[in-house]
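In what follows, structures are represented as structure tokens.
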Structure 1
Amino acid sequence: MISGNHRVSEATFKAALDHFGVQGLVELVVTLGYFAMIALPLNAFEIEMSSAQHGQRKPFAPLALSGEPWSASLDIKRSLPAMSRDTVKRPRVPLLTAHDDLAPKDQHFLDRVVRTRGWISPAFGLLLHTPDVAERIAAIGEFFLYETILRPAPKALAWLVTARELDCSYAWTSGVAAAGAAGLDAQTIEALEHGKPLVGATDEQRAVVDFCYQLLRGNHHVSDAVYDAVVSRFRVKQAVQISTAVGYVAMMCLIVNPFEIPPLTDDSRPAL
């Protein structure tokens, strides 16, 4: 899940499902996603590292792709494999979307999820296999959907970069809808999908994208120059929210990918 195309093979999925059951497996991937959501903002701000520990950390060294080292410059081309799409026609487990799918004692959790976003998306149809966790994650997502102080454009950039880096077509598709609503042009979206230079990108867009790329690649830390560029433009509070938005989307990608949740065809309702 945390390497390659961030998915699991049929054999590995079946072995885990047989061992843990649906609820246990959902809780396993939620645990993985939760620690990703926490670790990324902590890394971005170098939290809880003493000077001695910091001196022991390896210097920032992003992954080399196709033999060509990646740098913070968005003018450096990189090769990305095609995003995994439509390889599975249906999710690997049933999705729970109605009261009758849940035990009576758990139906109130479904109502609480609906309260936060108006419906049960496929991601939450999966999460409702462990209903109290679904309600808690819905509350976190509600913040990033409706309450964050981030403007729509930088939030959409963080969303798209994260979805693409984790090869999650479910999150990518919904992120494209959010990016369009935020005013990002089709050329920028296409460049992010295929790893092309962002022609005509603003300094703010470059700052956000470089920050997200460094956080999601290599040793998952951010160089001083890239950190300073984001904090100088957004100040600390918004920079924290950019990193936690990356963490939230990463968590959702790690939850839906192993269960092969297909992207939505209707982008009028929130997927995450």
Structure 2
Amino acid sequence: MGSVEIRAATPDDLDGVFDLLTVRSRAAFGVSEVDRGQLADAWRIQGTERVVAVDDGLVGYAALDSAGHTELAGRDAGILDLLLERIEARARERGFGGLSAIASPEDEPFDALLRRAGFATRGEVLCMWRRLNGSLPEPRLPAGVRVRAYEAADAGAVQSLLDDAYTGWDETYVPRPHEDWLQWMTGHEEFDPTLWFLAERDGELVACALHWREHQRRGWLKDLVVRADQRGAGLGRALLEHGFLAYGARDVERVGLKVDSTNPTGAVQLYERSGFQTERRERIWVKKL
């Protein structure tokens, strides 16, 4: 292992990293779930550090973003250990109180790495899907609430709504600097402002449902948040159904999402009542530094 060089990633490393992640995904799930275009978009996000391991070719990759989340891929366990050691050191230097990662049990090398590195599980992420077949329900908004599409001037309010909601119950959530958040959420081809629905009461943002652009007749709900004092009146479900109609008009067949199983706001139950079914479970791993 002494000959392995770990250095900062460059744009020329993108294809090699894509190959590593593709191999990892195929080994775990039988097919690759890695999209090169999405990886290229992510590569441009500021605040994310990326390193590669080189030993007669590119043999490992690791990333650390501004929220303290890490992702790794490598040829073998020794390379993964070296990369995680580097990432942990950088996280401490950047003042992070901890690291987080998400790994499927099927992704055995990554799962094993996190175990031996002292990470602990904190619940699961449920990957859920709903088919858009048959007639779709008409949204029933609470009285006094109106829904409109996102505009660029809404960015700060939307981030604040999301940050307030997630920090309210998830102790591992780390808000991103606004410029990082803006690039991460809007600086790629999946972003479509006409699929970001904002709910207002008396001109004040109280909820939002943020969807990605459809791809291969599939849609994706990135975030659904209702301000705490507005919950229980059906606003979350109405925003879900608003998204269903928008996707249905675009001939989308299925809508997916991910939800933290420990979310105490009733999100999992809302999605189940709205027809979503869990297709895969991923573990949330955390480590205090």
Structure 3
Amino acid sequence: MEMLSGSGFKFLKSMGQSFLIDKNIPEKIVRLSGLDRSCGVLEVGPGSGILTAELCKYAGRVTSVELDNRLLPILYDSLSAYSNVDIVHGDILKLDIRQLLSENMPGMIYHVCANLPYNITTPALTSLISSGVFETITVMVQREVAKRICASPGSPSYGAFTVFVNYYSQPETLFDVPPECFMPRPKVYSSVVRISLCKEKRFDQRNEAFFFRVVRAAFGQRRKTLVNALFSVFGNTLTKSDIEGIVRECGFDPRTRGETLSIDEFARLSMYFN
């Protein structure tokens, strides 16, 4: 962090920059992530490199993707002692993740470990999970996002993103991180979440795209009943009576709201619809 101060670096709120300054947190993150020398780790948004350095001590290879080119010389300098790290200047939302890993860490077991920039948390996690190449994804996110990821059906935080993450993985919150561990200080607490990706499909879905269309429809208008929410999307091909019949056939009360359905129940509903 001294390098940042000496270089006159100015944090950009537009890039969601909030860097770790408590050196105990990276050690705890890496220890709980279970990394070893067989692991190739993708880091997104290394910032000043405080977590990157800790990753290099345990993982076989680390690839850190940084969008802000002002940080590149600082990262090259702070990580010069490590020979197992590659700094990639780029946007994780635009990079071909599979190609990046195969070029930089061929033949390794792939993991993600990162303090994700707050402004790209949801799209970044969506892209990382959808790539289908990682064994675990251990990330620091805003605590509210962690609550969404690990929420239970019927809770205020439960939504379409919850279902998406849990469809492909088993997430758990590891620990919370207070604002004073960062520079600049965020106004909210953060949480470290470990997402363990499923090696095999947990649900028998012939058409995953349709499954998520049903989920998005159910959460699209949370205050509506499941029947009315689904009708607003599928009403061009099904009558409300048709949809009510499907909902009843699945064993749900037509007055049920989508936010109360578990992922297993969404899977059953999708199979009946499709």
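Since every read-out is calculated from the coordinates, none of them should be taken as a lab result. All values reported here derive from a predicted model rather than from experimental measurement.
Name the one structure among 1, 2, 3 that Rg and Dmax of the Cα atoms in Å, for residues 41-136 alone of 16.1, 57 was derived from. Structure 2 accounts for this read-out.
When relative contact order in percent (Cα under 8 Å, 6 or more apart) is calculated for each of structures 1, 2, 3, structure 1 gives the greatest result.
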